[in-house]
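Next up: the structures, one after another.
Read the figures in this text as sums done on the coordinates, not as results from a lab. All figures in this text were calculated on a predicted structure; none of them were measured in a lab. Cβ atoms are built from the backbone, for glycine too; each structure is taken alone.
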Structure P
Amino acid sequence: MRNTAIDPFEDTPRSVVVTANDFAAGLVIPLHAHYRGQFAFAACGTISVSTPSGQWLVPPQRACWIPAGVEHTMTMGGPVTMLNAFITAEASTVAQMPGHCCVYGVSILLKVLLEEAIDLPVMYEIEARAGKLMALLVDEIASMPRLSLHAPLPRDSRLAKACRRLFAAPSITAGLDIMAAEVGMSRRTFTRVFREQTGISFAEWRQQVCLLSAIERLNAGESVTRVALELGYTSPSSFSSAFQRVLGVAPSQYIEVPNSASGSRRQRPSVRGRLTN
């Protein structure tokens, strides 16, 4: 496996280790992988996770699961505080964590468990309170709801390249015929291959890419009107309707995050020696 990042805790004889870090806006962590599965919680800020098979968006107060060995990059949308639970492959299997990346909702209990786990020594006592807390943390991670914040990439290198260009400049008006011509396929072939390799139609994929971009921009403070029009929607209301149809809530509601669990983060002077990505 290339570009594998060996963290200071990869070989720690504990099934789960929790760390914390603060990242500057716009920082990109280049392609790397971990020997453990990574549950990355965006306590503050938005994280974009990219792998060879797709792109995931992690809004504030949500998390992304990245299985062991999956190469990925991370891009910080605004200043980010990230709490990571690194879980061994064995413990991940026991917890029935998926073998692919997913974005998760995060309960208040899980937020509290992550906060508590940061203060534990790396070599915590497995049979004592600390070990039980860590076991509960993994169980709670495994029970979290998955969120539809993913845009898959086709395996075909030509299609993937064209899709990455749309990631960089998303627009709901991006035409299927233009995309097909870019990759040298007929409309019919493009439509068939795209669905075979992503599991969804190009129109559904295009909308998902636009909604991921919208969430990131809304969380950065941009207005619904500006985001809607710059993504090519005919009006803010048509954008809001599409947003609510797919994600279940209006744009203004989606970016509202309760502060009960994270707004009162206590000072953790001991954590700074345990920071990692």
Structure Q
Amino acid sequence: MDSDDGWFRGVDPDDERAAATAIADGRAEEPAAWPATAVESGFAPAEATYYERLRTATIEAAKTGVTEREQADDQQLVHAIRSLDDCERTANELAERVAEWAGTRFDDAGTGVEYARELAEREPDDPAQARLVELASRVAGLAEEAATLRQYVETTTPDVAPNLAALAGPVLAARLLSLAGGLETLAKKPSGTVQVLGAEDALFAHLQGSAPSPKHGVIYTHEYVRGTDPEHRGSAARALAGKLSIAARIDHYSGDRRPELAAELDERIEAIQSRGESE
């Protein structure tokens, strides 16, 4: 809209959706006497009514904005990776319970999710075994759901954040997005923050003076950090975090693929790892 127009120009006072769109898309170069203009134009019979309609329109615009944000691809990926982690954690915890219970019923009782899968195929002999076998089936189901979610993450992340996925791998990239709260938020974080994402407890302990500063967070799972000599692992984590920060910014602001980032990271990590080999 022009600077001389109010957001309400051409809007039906009873059309909340149109009013919300006008609020979200409109702009003005400078403030003006909008309530008086609204009354003069016939949009509202009184200034009090204008403010009521403005409030309704802004609330509707906020709801629409939140809905669109929550349905964005990166947010769907955040939900998926969190669900994956929940399924895996719950499956492992319940698998321990299954193993403990099974140990009281079977001489050949095993442990872990794989044993739960085997037990889920057994025919129960009594009501207690029936409940145990059913619990094992739930463990197997959660493990299968986790596998399906992992596949979704692995195929979706490269579309949402191609450079980040290429450098970190799809699952780690999705975890970074989850820890940051989304691609835009991650893109705005400095590399030092990206380096320690997932190590918040250790960072807080350090700030309180009861622990050393953490060298890395969840990026420790990356082969370039985990596979580097402990003495040089901090340098590897900094190098990786720096490139991941750049990748996130490119993914958010332009979205074009930059293969040279991986080559630059490979070269830097090779130089860091060679230090330990020469010492």
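Side notes on the structure shown:
- Which entry (P, Q) yields the derived value 3.2 for distance in nm of label points 7 Å out along Cα→Cβ at positions 98 and 122: P
- Per distance in nm of label points 7 Å out along Cα→Cβ at positions 82 and 114, the highest-valued of structures P, Q: Q
- Parent structure of the calculated result 16.8, given that mean count of other Cβ atoms within 10 Å over residues 186-193 is the read-out and P, Q the choices: Q
- Given 20 for percent of Cα pairs over 35 Å apart, calculated: source structure among P, Q: P
- In this comparison of P, Q, the computed figure 19 for relative contact order in percent (Cα under 8 Å, 6 or more apart) is attributed to P.
- Identity of the structure behind 14.6 (criterion: mean count of other Cβ atoms within 10 Å over residues 58-65, calculated), options P, Q: Q
- Winner on distance in nm of label points 7 Å out along Cα→Cβ at positions 66 and 242 once structures P, Q are ranked, highest first: Q
- Given -11000 for helix-only ellipticity at 222 nm (-39500 (n - 2.57) for each DSSP H run of 4 or more, over all residues; to 500), calculated: source structure among P, Q: P
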